[in-house]
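The numbers here are math on the coordinates, done by the rules we state, and not lab data. Just so we're clear, the structure is a prediction, and the values are computed from it rather than from any experiment. Cβ atoms are built from the backbone, for glycine too; each structure is taken alone.
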Structure I
Amino acid sequence: MSANDAFHIAVIGGDGIGPEVTASALEMLKVVESTTPGLKFRFTEAPAGAMLYKETGNALPESTVRLCGDADAVLLGACGLPDIRYPDGTEIAPQVELRFIYDLYAGVRPCRLLPGVPSPIVGATEKGIDLVVIRESTEGLFASMGKGIVTNEEARETMVITRKTSQRLFDFSLKLAQRRKGRGGKSLVHCVDKANVFRAFAFFRKIYDERTKAFPDIKADHIYIDACCAALLRKPWDFDVLVTENMFGDILSDLTAGLVGGMGMAPSADIGDKYAVFQPCHGTAPDIMGQGKANPTAMLLSAAMMLEWLGDKHEHSPAKDAAQRIERAVDKAFAGGLKPMEFGGPDGTAGVTKAVIAALN
């Protein structure tokens, strides 16, 4: 715990709809704080993003980096805008930079179909969808970010897979499967790769097989990325935990979000051994910014993930209880007929926030 027994949260609103969904999360967290004995927060704004880059030439100031390192956790809305980019044409993404700076190797992307939420998958409502994609977040193809070689004739990027990071990633995933067992999980982990084509992925799979021997209570399986995508569109309820390389995880987490109502329903966390950042999977959606149409559900659930992580890290039961309260409130609100504009409903940012807070109370 930080000073005065309050969790210090660095808050990066970012760009586009980022500040809007962040405001929803802060409103909800303040209600949670006022109704949870023993739980206190201290929020500090941390500037970052494309608009900041446009104004100052720096998307991630050193003061923000230090603040994120000093805080107990980071809550991030969304960063980046399509019309503001670095000189080399790449997107401004301080959230990705933070993963490298603080070694946030485990990208946790839950995919759970909430009550009353439509899914394009036939049978999903009856069978349910509840899985987690674990995306390695500091290596893979993303290790080449800003380092690719481009000539007039060709471009090259390099994939990096290391034993150290892969071992930590697989242990994290296998332990998560153990924890999920008590919540209806299947004690099942799939390593998603392309080991039949690339030596780097064969190495990745070899390390996975080594680490699974320490977890005899978990069923360890493999699946190629292309087969995995096809299976997720047929029977997503067959999966529990999927662990994969950075780029594959980036794609899979968007695919799984589409199974449960869209990006506005998809929370996430980037977690390391000491630090963690919590943010929705969605982007900045500049086409709807400032219109009150953004679905804040992913951000609200990301805040719940933050409380669960803080509770586990600090053995703080009020934080863990609050995380469960938020999840139950979100479920109750959607079971009661809440329908965000994201999938054709009438409820905008304020409506979703109000409904979840009402369910909390």
Structure II
Amino acid sequence: MRLFSKLPELKTTIFTQMSALAKEYGAINLSQGFPDFSPHPKLIEAKCKAMKKGFNQYAPMQGYEPLREKIAEKIYEIYHFTCNPTTEITITAGATQAIFTAIMALLNPDEEAILIEPVYDSYLPAIRLCKGIPKFVELNLQDFSVPWGQVKKLISKKTKLILINSPHNPTGSILKKKDLQELEKLTKDTDILIISDEVYEHIIFDNQPHESILRYPELAKRSLVVSSFGKTYHVTGWKVGYVVAHENLMNEFRKVHQYNVFCVNLPAQIAFYEILKEKSLYTELNAFYQEKRDFFQKLLQNTRFSLKKVEGTYFQLVSYANISEEKDIDFAIRMTKEFGVAPIPLSVFYSKQNDCKLIRLCFAKENETLEKAAEKLAKI
């Protein structure tokens, strides 16, 4: 039997590879972005209670209605944006499914999608499966700012999508007000659509605001905004997120969503509805992770790594340029095998596998875990 792969160049993701390697060598896993601490007890209790009450069958395709209503309330309180929970919010099986579904719903063969690198690894395969044409712009390496002039040069009559991500994985940078204003100018009087990956919206540091697309009405009209409960409530394994979009865009999104996953785990949705009532859990998340960031950065002062600025997310980029000339993938593997700490090499987030001698470390861990990791890193 001859098999013609739709993604012939792709292998198992680096996240799966590094997590497997960490397990094999008993290394501390700072590669994949998941916490090693427990979620709030009320969240677990709410999910168990929902299951015991018999909420174990299909949820509505659009999502549990009280949860969508609660999300709409939260969005208005934070971003002063009004959306209809019935027609403009859909609950998804995590943010990756949401992004994949959005791309599949909106991008046609030979239409172009602009990606800003380094870019999360799920975007490009979805574009290729649609037979779309990816166009790449690289963030400025010094401060990871967006070169909007280069973005403008890439826009053509075939441009259908621009994908943005803030707070940004893997760099930890954030988009500022001026960035959204530039994006607004570039897309004005065009048919260009935007997918805005905002899964770390509640993890921004130093009293900076999250500049959501939803703060900008003209951008919001042409955008699908993706959020994640897993990142906010420390339950990445539950795989529940949501999308916010104008009704005409949401109609197209739901056409694909209903045949992709149809609906999402109902007990989990009910649990998130209950936990959203505890507003402090998301309003104080910035402070929680800023303390983690500062603690980890202080520990890393005792190593030979150079630290990049982190404005959001729970990832720290570090340079090993003064330690080794190895390729970042080779260095990451050797770190895992010989020194017992698993990172993610930055080159995997680039289409051309740019080797900047940078690796990504996840600090969404117990302080004890971070201390043990730092001890090992100090030996390199």
- Task: Work out which structure the value 14.0 belongs to, where mean count of other Cβ atoms within 10 Å over residues 148-155 was derived from one of I, II.
- Result: II
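Any idea which of I, II comes out highest on distance in nm of label points 7 Å out along Cα→Cβ at positions 284 and 340?
Values: I: 1.9; II: 3.4.
By distance in nm of label points 7 Å out along Cα→Cβ at positions 284 and 340, the leading structure of I, II is II.
Using the calculated result 36, 22, 11 for Cα extents along the principal axes in Å, for residues 44-91 alone, pick out the matching structure from I, II.
Working: I: 33, 18, 16; II: 36, 22, 11.
Checking each candidate, the match is II.
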- Working back from 19.8, 63 (Rg and Dmax of the Cα atoms in Å, computed), options I, II, answer is structure I
- Message: Taking relative contact order in percent (Cα under 8 Å, 6 or more apart) as the criterion, which structure among I, II has the greatest value?
- Response: II
